[in-house]
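> So, here's a batch of structures to check.
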Structure P
């Protein structure tokens with residue numbers, strides 16, 4: 001049995017859900033999200049909470065059961081509170097600044113890199129070396145944060161680059177570390 005899929009999703013105050021066969025629309029104070037799910041999954045609204053059920057215990061339906069419930073829970077949380085990811089920029093002379101609704105990164109290239117956010121996502125610079133990505137769709141927030149990180153991922157030797165806030169970067173020892181371990 002799917003332990004994740006069996007848990008009901010409680011709806012906070014101010015959240016409305018519209019279910020049309022396998023199309024679900026969730027509206028809340030932050031906005032509205034719409035998604036279509038697999039036709040075999042049954043989504044119902046009982047006593048102020050969403051319940052997902054599957055037709056039988058085949059492996060595919062067991063996997064879809066937990067996935068559907070997780071996606072619905074993320075939709076509900078997104079329109080209620082929203083999602084955010086923080087990125088930090090590490091390196092001498094590396095910085096970020098907000099220009100209108102987009103950010104401009106100076107990360108060691110000969111030119112500044114502009115990053116315009118897609119619709120529904122806000123990208124802001126919080127200080128000279130921190131970026132905040134905010135939106136109601138968890139997938140889109142993660143995709144934009146990954147796209148920004150991919151501009152200049154952390155270097156394996158010095159650690160310079162763009163990383164997620166709190167990410168631990170393992171540094172390689174370099175030439176000096178290798179020579180110290182060698183005996184003649």
Structure Q
């Protein structure tokens with residue numbers, strides 16, 4: 001990160017999750033007009049909300065750093081390392097976790113209820129993005145699509161991929177090609 005172009009590329013990758021921000025804003029407006037609490041033990045709701053917000057923020061930050069060498073809006077290469085080895089869309093997953101966390105921390109049922117609507121809008125955008133990636137990187141994206149789940153891998157897949165990522169970071173060879181995760 002020495003040149004202004006490097007910084008422009010890095011800053012252009014900062015996610016602006018419009019769908020999640022809209023869901024949170026709608027939840028806030030509805031909460032002010034007709035407050036509706038989630039219920040349950042306040043400390044439990046707050047703890048889960050804080051954990052969700054922290055996990056979402058960490059996922060977005062990790063994905064942002066992993067994508068620092070490419071411009072996500074018009075990529076010249078697929079980003080497949082770091083969290084992208086676990087999910088093809090870790091920023092969207094992180095933003096969804098953050099959205100959930102905000103709703104839980106605020107004890108706001110409207111914000112939590114807006115999350116599924118936001119997710120549908122995000123999914124439609126992801127499908128459009130995948131068409132562009134498939135056209136831009138036909139063979140590479142097809143292999144990536146077959147080996148890495150769109151959003152969330154199962155627990156065994158996560159553990160296997162985390163071991164592979166940790167092994168690669170330690171300089172150990174990969175145990176072989178990843179298995180199809182759906």
Structure R
């Protein structure tokens with residue numbers, strides 16, 4: 001499946017709703033950012049923790065008749081796992097507007113993002129941070145919960161992740177056992 005590196009590229013099919021498409025973009029407009037993330041307070045359930053997050057480099061936006069409904073953000077980075085370098089596609093900013101929830105839009109965008117990470121970015125695994133209540137959602141899509149301790153940077157210094165961390169191996173790659181160290185902010 002081809003992915004555009006600039007501009008817009010749309011994917012059709014599989015969404016079950018006429019007028020619904022997944023768009024790939026390397027940046028969000030201010031209007032898209034507002035539509036996707038500005039519809040409520042603390043939409044990710046972590047605002048009270050005051051964590052800083054890394055911006056995403058790639059975006060999969062599910063749209064209906066040109067209106068953004070859901071989003072999956074992706075970055076490419078390297079982490080240390082069990083003392084080894086692992087190239088990961090970091091997934092974050094996963095959200096669906098309330099009026100579109102339950103219509104599986106973000107499932108399709110997650111699948112497209114996984115294909116992109118494995119096929120185009122050539123990462124070893126996908127990796128994401130989530131609240132405990134969301135881990136079953138990701139597990140149903142093939143993501144596996146890490147039991148190892150994961151640490152990342154914050155302005156105050158290195159911290160052990162209070163979030164669940166899940167991985168999605170690409171191809172035959174196996175996730176190494178052992179402590180995981182993220183250089184920089186989480187995503």
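> Here distance in nm of label points 7 Å out along Cα→Cβ at positions 37 and 93 has been calculated and equals 0.6, so which of P, Q, R was it run on?
Values: P: 5.2; Q: 3.4; R: 0.6.
The read-out comes from structure R.
> Of the structures labelled P, Q, R, which one yields -7500 when helix-only ellipticity at 222 nm (-39500 (n - 2.57) for each DSSP H run of 4 or more, over all residues; to 500) is computed from its coordinates? Could you put the intermediate results ahead of the total?
Values: P: -7500; Q: -22000; R: -3500.
The structure behind it is P.
> Which structure, out of P, Q, R, was distance in nm of label points 7 Å out along Cα→Cβ at positions 85 and 109 derived from, given a value of 3.2? It would help to have the intermediate numbers written out before the result.
Working: P: 1.8; Q: 4.4; R: 3.2.
Derived from the structure labelled R.
> Can you tell which of P, Q, R yields 1, 8, 13, 14, 12, 10, 10, 10, 8, 6, 3, 2, 1, 1, 0, 0 when P(r) over Cα pairs in 5 Å bins from 0, in percent is derived from it?
Considering all the candidates, the number was obtained from P.
Every read-out reported here was derived from the displayed coordinates using simple, explicitly stated rules and does not represent laboratory data. This one's a predicted model, so the numbers in the text were calculated from it and none came from an experiment. Cβ atoms are built from the backbone, for glycine too; each structure is taken alone.
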